[in-house]
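Structures for review follow.
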Structure 1
Amino acid sequence: MKNDDEIRNIYECGLVRDLVLKNPQYRETLEKLGIDTCCGGGQPLKEAMCRANMTFEALEKELQKVMPATTAVPGADWQRASNELLIEYILQMHHAALREELPRLNMFFKRAIAAHSDHAEELKKMHADFSTLHAALIPHLDLEEKEIFPVMRKNEIPKDAARRIRQLEDEHTIAGNLLRKLNTATTGYRIPEYACPTVKMLFQGMAKLDAGLHEHIHLENNILFPRALR
């Protein structure tokens, strides 16, 4: 009963991130409902649900399918993790993966365009958005790794923290918008009928990239970066 009341209070006057921080497993449920939990973590939950045409009752029903918040989720309660542990997870699971996956997906795009002339134009449009995302992410990762993370590992506040964090969050928003374009263009990364093994790996890789970046941005926007502004 108490849990239901807390969820109702978050729905009425809280933010999307408040619900996700209550139970990290809620993030996947909200994403499936069309609620952006990374760049959109700071929006009022009730407004986000209204835009998704979802009532509180529908939200509550979906959340009931998720493991209760009181149940321990190993490795998922990043809200209580130290800066050191959270940053190490982001570096190993997200930054390292991006530096490896982005060039690989770029190679798949080029091969797919060369092999499928009948679909080259649509693939080129997707590749253009992907290339913009790729070009934006590398300096973004460099900035975090060189200027933000080393200071926060020591539990110190980065120099000019508010401006730096705002810049990184703006870059997250740009990345999120590009992901939405790619998601829409591929109908949720549905593998097309003409797909050869390369196209299959491309679409599967983009779906994995999308999911990983959403968690990446959520961890930074909603948990790590607010600590730098305290």
Structure 2
Amino acid sequence: MAAFFITATGTEIGKTFVATGLIAALRRRGRAVAALKPMVSGFDPQASEECDPTVLLRALGRTPSEAAIAAIAPWRFAAPLSPDMAAEREGRRIDFDALAAFCHAGVETAEDILLIEGIGGLMVPLGAQATVLDLIDTLQIPIVLVAGTYLGTLSHVLTALEAATNRGLAVAALVLNETPGSPVPIEATRASLTNFCGEAPILTLTRGANHAATFEALANLLI
């Protein structure tokens, strides 16, 4: 059994896109894949066909339903805000221990490969005292870090990598998902990061390209 945490340098970077592409690549190899999206903000039950947990369930070959969504995403909030703010708006508090226990249970019971998709970026607050990074640190599983190629991403990526490595966390791969309209070429971003990323493999997803080979390469890195 293996487990990986898919996180990012910020929100709307492409975590779910990477997760579903990786799920497809692993399933093509006959691997048993499970996925969790423990926390979702901006969740609208009336539009659940478009939410990230539904996208993940479909990638897994499972039929989305209210029960299926609740099983992989127990913490769902209506406001499209950071989890701490979204929970506060509903008069709720995120129990970090319960969240960690839910993820631990997923790791322990996974048949083969488990992917856990985070919320927002690596340092998003989950409450007054904990961040996504704290959750990964508790789980002690490798990270797949997703980043864009917008101007400024170099600093965001290197900051995220330093935060992770300072906790002793393994970075299984960095995936650059090309930002639409960015003035920075994706290969230039990759070349610059190569100077600083040590042994962390860097993969690229170019807009409009067929990404099957990239996700196959990512699967090779993880299994």
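Bear in mind that the values in this text are calculations on the coordinates, not laboratory data. Remember, it's a predicted structure, so these values are computed and weren't measured experimentally. Cβ atoms are built from the backbone, for glycine too; each structure is taken alone.
List of remarks:
- Highest-scoring label, criterion being FRET efficiency 1/(1 + (r/R0)^6) of positions 23 and 111 (r between Cβ atoms, R0 = 41 Å, to 0.05), among 1, 2: 2
- Structures 1, 2 were compared on mean count of other Cβ atoms within 10 Å over residues 119-126, and the highest value belongs to 2.
- helix-only ellipticity at 222 nm (-39500 (n - 2.57) for each DSSP H run of 4 or more, over all residues; to 500) derived as -20500 - corresponding label from 1, 2: 1
- Label whose coordinates, when FRET efficiency 1/(1 + (r/R0)^6) of positions 7 and 199 (r between Cβ atoms, R0 = 30 Å, to 0.05) is calculated, return 0.10 (choices 1, 2): 1
- Structures 1, 2, by Kirkwood radius over Cα pairs in Å: label with the highest value: 1
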